[in-house]
Structure 1
Amino acid sequence: MAGKKFTTAANDKRVKLVGLDDPLPSNYFWFEGDGYSIYAAEQPQSTWREHTHDCAQIAVGLEARVRMEWRTGAKSPDRRDAIGNVVSVIPPGEPHRTLWHRRATLVFIFLTRDFLASTARRTSQQTCIDLQPAHLMRDPLIEDLARALYHECEAHDLSRFYADSMTTVLATYLLRNYNASPEVCDSFSGLGPARTRRVREYIEKSLEHDLSIDALAKVAGLSPTYFADLFRQTTGFTPHQYVCSRRADRARELLTHPDLPIAEVAHRCGFTSQSQFTTVFNRLTGVTPGRFRAEHARHDNPLSATT
């Protein structure tokens with residue numbers, strides 16, 4: 001990556017990137033907008049000690065292997081490990097720390113309270129903002145937004161108009177899907193934040209079980225047809241597409257355990273057979289489960305191929 005640094009507010013950059021124990025990569029991108037900031041980099045293995053922000057942080061890792069810890073109020077830390085594409089929505093003031101185990105494409109987007117509030121006023125005539133946290137989840141729309149921003153940075157072509165537009169789309173999406181305030185919820189179409197969060201959590205806990213449209217619609221309290229329409233409006237994906245994506249991501253995690261048979265991985269991820277698992281996994285990742293496991297083993301043990 002050739003790399004270019006966008007630095008219009010160095011002091012803000014130092015504040016926003018607090019927590020990084022390692023030097024910034026030599027090629028990184030920083031863009032300062034009106035009410036938002038964007039950091040993008042091919043980030044090497046790095047540790048971000050526990051810290052907080054006075055703004056919302058949307059952290060996207062593409063092809064990552066990561067561990068995250070966070071604390072809500074005075075509670076003891078929660079922890080999650082993930083492999084693949086991950087999204088975290090971190091509200092202002094939430095303590096969190098992150099360990100990126102290997103090189104990954106990172107895009108961090110920082111949105112101030114004023115930026116979120118002004119977006120809410122423009123889109124829904126409401127100002128009550130209560131973002132709900134999400135940690136190391138899949139959200140294909142946010143992943144696509146982050147990927148598009150990264151490519152613009154990499155090509156040295158990130159204009160203010162483009163950045164303003166993309167962050168406004170992101171803020172609107174967050175208000176629609178991650179905001180607990182009923183004032184804002186009622187002004188948007190789609191499932192609404194409460195139902196969306198309930199369905200997402202159910203999917204994460206039930207990947208090895210029945211996740212048909214009928215089952216998910218029951219969780220949402222809607223008819224199957226109406227639920228499917230609203231789910232697509234909210235996420236941009238059909239329920240089946242989303243469930244397959246989450247099952248493939250879970251499989252990537254399980255495949256890193258070499259003693260776990262591939263047939264057992266398929267079962268734990270809700271696939272009806274190993275052949276179905278192989279077909280879906282290959283379609284979504286571009287490799288078979290066996291090849292993914294072999295490549296992961298070579299990555300973790302680079303000397304194994306020569307010993």
Structure 2
Amino acid sequence: MQLGYTEPLYILAFDHRGSFQKKFFGIAGDPTPEQTATIANAKHLIFEGMLHAVAQGADTGSCGVLIDEQFGSTVPDEAHKHSLKLAMPAERSGQDLFDFQYGDDFPAHIERFAPDFTKVLVRYNPDSDAQANREQRHKLKRLSDWLHTHPDATGAPRKFLFELLVPAEDRQLQSVGGDLERFEVELRPELMRRTIAEIQDAGIEVDIWKIEGVEARSDCEMLASQARTGGRDGVVCVVLGRGADDDKVDHWLRQAAPVAGFVGFAIGRSIWWNPLRAHLDGDLDRTSAAQQIGENYMRFRAVYEEAQRGASTA
């Protein structure tokens with residue numbers, strides 16, 4: 001089994017579901033078909049932003065979209081049509097513990113859409129409840145095993161994209177005086193490394209780790225090294241945005257870009273939140289909103305690639 005990924009990868013992420021429908025449309029619970037169509041239309045606008053980036057010269061081979069089945073509408077098919085990389089989630093939205101969105105039927109959904117990457121979002125702290133962590137690992141191994149033993153229709157291997165979030169335990173926060181920023185800087189990088197190690201030790205094989213940005217390049221190096229331990233030389237990492245402001249995301253990208261084992265990013269709200277909000281509020285027409293989304297995406301790409309080039313010529 002050949003793990004990993006070999007190309008640059010810049011993903012526009014908009015697979016948000018429960019939070020998206022609540023924060024943008026005030027819809028709680030299961031949306032009606034009409035509400036689903038409205039939400040899907042808003043998500044298609046984000047996709048139009050990616051198409052704008054492609055029209056401005058973004059290389060389709062390194063462009064990716066992360067979109068969900070529930071509100072994705074035609075986006076998965078259009079992504080294939082435009083030769084964009086497609087990632088789709090397997091997790092149920094809004095859960096503290098990982099579970100499958102479609103239960104035992106998850107293989108059929110993966111086979112139907114044939115994404116380049118099957119993604120999971122997992123909240124996991126190695127110092128959290130041991131039984132809950134074991135249950136998560138059990139389900140994740142089931143998915144990992146299926147992905148790596150069921151190539152797609154062309155015979156190509158299916159890739160596993162793992163979004164790791166490490167929420168703070170109360171006692172961990174207490175150890176840094178209740179300061180979340182201190183937790184993120186002083187404690188979380190090592191907790192992330194330990195989590196990756198536990199996932200690996202459980203036989204869960206990841207191709208791409210989608211991880212929270214860290215403040216120091218040395219932490220990026222530590223995480224990339226752990227991701228590639230034990231002969232996993234092709235495994236790579238991408239940086240997620242967490243909805244942070246441009247300055248913060250830029251810093252994270254500049255720390256990661258020069259590090260061997262990092263190949264790009266998977267950023268969502270930091271790219272599309274403000275233009276989409278302005279459009280839905282009537283302050284920005286659809287074309288202008290899509291253009292702003294595409295320009296935001298291209299700006300983050302430029303930040304990453306400039307940091308990468310600077311390191312290679314230093």
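Results, tabulated for the structure shown:
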{"read-out": "Origin of the value 0.96, where Cα Rg over 2.2 N^0.38 Å was derived from one of 1, 2", "value": "2"}
{"read-out": "Volume of the Cα convex hull per residue in Å³, for residues 46-101 alone - highest-scoring structure of 1, 2", "value": "2"}
{"read-out": "Entry that produces 5.3 once distance in nm of label points 7 Å out along Cα→Cβ at positions 190 and 286 is calculated, selected from 1, 2", "value": "2"}
{"read-out": "At a computed 13 (relative contact order in percent (Cα under 8 Å, 6 or more apart)), which of 1, 2", "value": "1"}
{"read-out": "When distance in nm of label points 7 Å out along Cα→Cβ at positions 118 and 142 is computed for each of 1, 2, the largest belongs to", "value": "1"}
{"read-out": "Of the structures 1, 2, the one that 2.6 was derived from, the read-out being distance in nm of label points 7 Å out along Cα→Cβ at positions 94 and 238", "value": "2"}
{"read-out": "Origin of the derived value 1.1 (distance in nm of label points 7 Å out along Cα→Cβ at positions 22 and 70; candidates 1, 2)", "value": "2"}
{"read-out": "For 1.10 (Cα Rg over 2.2 N^0.38 Å, for residues 62-165 alone, calculated) the corresponding structure among 1, 2", "value": "2"}
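Each value in this text was obtained by applying a stated rule to the coordinates, not by laboratory testing. Quantities reported herein were computed from a predicted structural model and do not represent experimental measurements. Cβ atoms are built from the backbone, for glycine too; each structure is taken alone.
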